1. To which of I, II does the computed value 24.6 (mean projected area of the Cα convex hull in nm²) belong?
2. Taking Rg/Rh (Cα atoms, Kirkwood Rh), for residues 84-123 alone from the coordinates of each of I, II, which one would give 1.14?
3. From I, II, which structure was helix-only ellipticity at 222 nm (-39500 (n - 2.57) for each DSSP H run of 4 or more, over all residues; to 500) = -7500 calculated on?
4. Where is relative contact order in percent (Cα under 8 Å, 6 or more apart) largest, in which of I, II?
5. Taking distance in nm of label points 7 Å out along Cα→Cβ at positions 44 and 252 as the quantity of interest, name the structure among I, II where it is greatest.
6. If distance in nm of label points 7 Å out along Cα→Cβ at positions 220 and 404 is computed to be 3.0, which of I, II is the source?
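Only the coordinates and a few stated rules stand behind these numbers; no lab work does. Worth saying up front: this structure is predicted, and the values here are computed from it rather than measured. Cβ atoms are built from the backbone, for glycine too; each structure is taken alone.
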Structure I
Amino acid sequence: MSSSSKSPPWAIIVGAGPSGLLLGLLLAKRGIPVQLVDLAYELDKNPRATHYGTPAMYELNRAGVVDEMRAQGFHPNSVCWRKLDGTYLTGIDMGILGDYPDRMVCLPLNKLGTILYEHISKQPSATVNWGYKVVSLGQDDDKAWVNVETPDEGPKRLEAKYIIGCDGANSQVRRSLFGDWEFPGKTWDQQIVATNTYYDFEPYGWLDSNFIIHPEHFFMAARIGKDGLWRITYGEKPGLTMEQLRERLPAKFKTFLPGHPEPDQYKVVNFSPYKIHQRLAPSMRVGRFCLAADAAHLCNPFGGMGLTGGIVDIGGLYDCLVGIYDGVADDSILDKYSEIRSQKYNEIINPISSDNIVRLFGQDADTALENDEFLKMLKTAETDLEFAKEFQKGAYALQHDFTQYYKNNNNKEPNGHANGNVEAEANEKVGEVAAQVPQAQAVAAGGVTD
């Protein structure tokens, strides 16, 4: 969809990836005029991340896209940790959630993007403009703007009350606000290689998602399709070229995959080496500009914290913007958004995603069940079904109820509960280990963060 809006946009979203499309869809369904612009000329076709934890599914339910996600994807049933020889250590059964409305779904991110785009294309208050490159931005007391280069109309200035950067890890909005190199955090020394590979794990009794603990050959193998496609993401030596990494893949797979396969026994359809980061923007709000998802923060892919956390950003920001639009909140609610979403990153996403990867290369698999508190909790969950259910739902600790800052706070969420209550219950149930809980959903898909 590229036609002009009937009304000038109240909000402009830079970035028409899944996070931008989700925010645009939510706003448009409330009748709020919104314009999305993206540097690309079409939807991103790369599969990238694949697993959506319970708090992400909550937000996607609000957008009305979950039925299609389930039809095209599937519910992962289990996740486990193993030794290099395949010995099972512990895991958790996600099938016990049954038909719980926010149960995790596995679906490649490009397919979610297509679903969201189809939905937003039907919204009369939304437009999407492809091939629009943001070159600069500005704001005053009444509005914000971006100056863009367009494919057909030359330079243009686009104005709105608020502008949101959902333009990924290399966000031009973030760079324009803070500078090209102001993205505090760190880059891991570890080299990661993500592949999408057809290989038959069934003869070896492997589960939907498997994390292997080893100082050199740590990896994750997760089923990501109904047709036998798996995401295999593994660690490699740093400093190797793309050619060297490709040359080493057959030996790596023969070493660590069950059955020690030869190249003719599997088919690699995607091969993506990349560096991984833990970074958070100095602020997620600067006046009339906000940042969300990868434009605001990054983490390593083990555990799916980046994808799920980014979608939860969108849900929170949506509630804040709706409050302003409806006149039940002033724009100070956006300071709360920045403060609390940054806090969620610092207290949950960053430490847990860091623990997720260190758990794989930084300990001895032979003593992991004795020394790793998280794996000990999983062992308890194997025999205590109620604990296992609440353990998985504890991921709602990533959420926050921003409607509590409305002047008249009577809002309830569409699925029947206030997400603030869910957040509080998640923290209460998990207590001291609340920050560990989202790891119960650690079946994440690698792929370069967008």
Structure II
Amino acid sequence: MDLTTFMQDSEHKQKVERIFSKGVRMIYQDALKSLVSDIELIDLLATMETVPEEITTEFLQCLKKQPEIIEAAPKLPGGMSPLKEYNEWEPVTPKSFLSFFLSRYKTVSQILWRRPQLKNAVSIAQTSRIRGREELAIIGMVRDIHDTHNNKRILTVEDLSGSTRVIVPSTLVEKGEIVTDEVIGIRGQAGRDIFFANSVIFPEIPQVQWPSAERPRALFVSDLHVGSKKFIEPVWDNVVSWLKEHKDVKYLFVAGDLVDGVGVYQNQNKSLEIETIEGQMESLAKYLKQLRSGLKIFVISGNHDPNRDSEPQPALPAEIAKPLKNICDLEIHSNPSWIDVEGITVLMYHGTSLDSIIDAIEPIRNKAYHDPCLGQMHLLKKRHLSPIFGRNKVFPDKEDFMVINKVPHVLHTGHVHKIGIGKYRGVRLLSSGTFQDTTDFQEKLGHEPSPGHFIVMELSNGVAKPIDFSRLQ
């Protein structure tokens, strides 16, 4: 079948259009012939979550050997499904750390392997046998970073075959943009026990298209901090009243720090109105019960909540969450969670790692607490919610749950208490404000809170707008 005849079939044409909608810019002529002659390849590409910008014959050959497996999530009533949630883990042993980092390396390297620049990537061990001017590609995890006096960066990068030093000119990436423990691709030339980088390739997300359809609206909030002396009850009252008036808002997303917690930082007891976790949870339940019926509420934990302090955090333990048990339409999820609402995937993450990523990447260090979307963008670019191990408490499980292997339509975070609305490669970036007035502890961390500022989104088209509930009457 030639291309003209092929494209006259409406079903084939729709599949090709779907492939280009995923961010594909070019299909090489030989690859196009392979697609026309093998409909199964078209079907595979049309259902893949991540597709390279350039489709080559080599990529298609590899694809047939290792097709991407996509599992359908079980649908729940009302068009909702928990696409990905953390609910099982094993006790930590020395082997846990090895399994954890192997999982991260393998998962992210598979994402990188699909990039056309890395399609012929070799192992680090092989580079010692291909020294010279020939340009090579490697994929590895960054173990160490050292800046030299002449503005060059020396990385120690490792894969399953070994490790090598990589010299990265300062012109390739901004200072701090590469962080330890992330998995990246590098193109360059191999020398004796060293690799000279010509380009650095991050895992990156594909261009995301918003699936247009008639849908209701959703409100995105976070950081209630119930139990704090700084909890702003009039803001909560305004949210409750506003939701009663706006019944077209069907969903409420709450991105953690439901309560202020106990012993989260030194001398916290001086700032607590309610000094026990039990009392704080009872008070939280009282407030949530004020919300109108028919509103679907999704909540996750944050670093202040009575949960384990390493991420990912499972859903709140049943015993602690007992006061919330009989609240209608309330779903308690893990931190992070991927939640599907009427065909829209919301990745809800409290955002604790934003502190470490903002501190590490110099160009955004003095900007991102004012515009948290800058930090969110780098998490998506690295395809990881907490790339720097040790700066943020992460549980070393057999699989690294913090890898962003499923690209969302919406990334919603809290933690920094600053409102932010943005877009990165089609993904809507939402950072919600807080119900807590500014504290001395937040100012010490460099946060610039937006008390009472939250976000309402049109799920039909992805348009998001801020609302200042501190000023509503």
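1. It was calculated from structure II.
2. II
3. II
4. Of structures I, II, the maximum of relative contact order in percent (Cα under 8 Å, 6 or more apart) occurs in I.
5. Largest value of distance in nm of label points 7 Å out along Cα→Cβ at positions 44 and 252: II.
6. Source structure: I.
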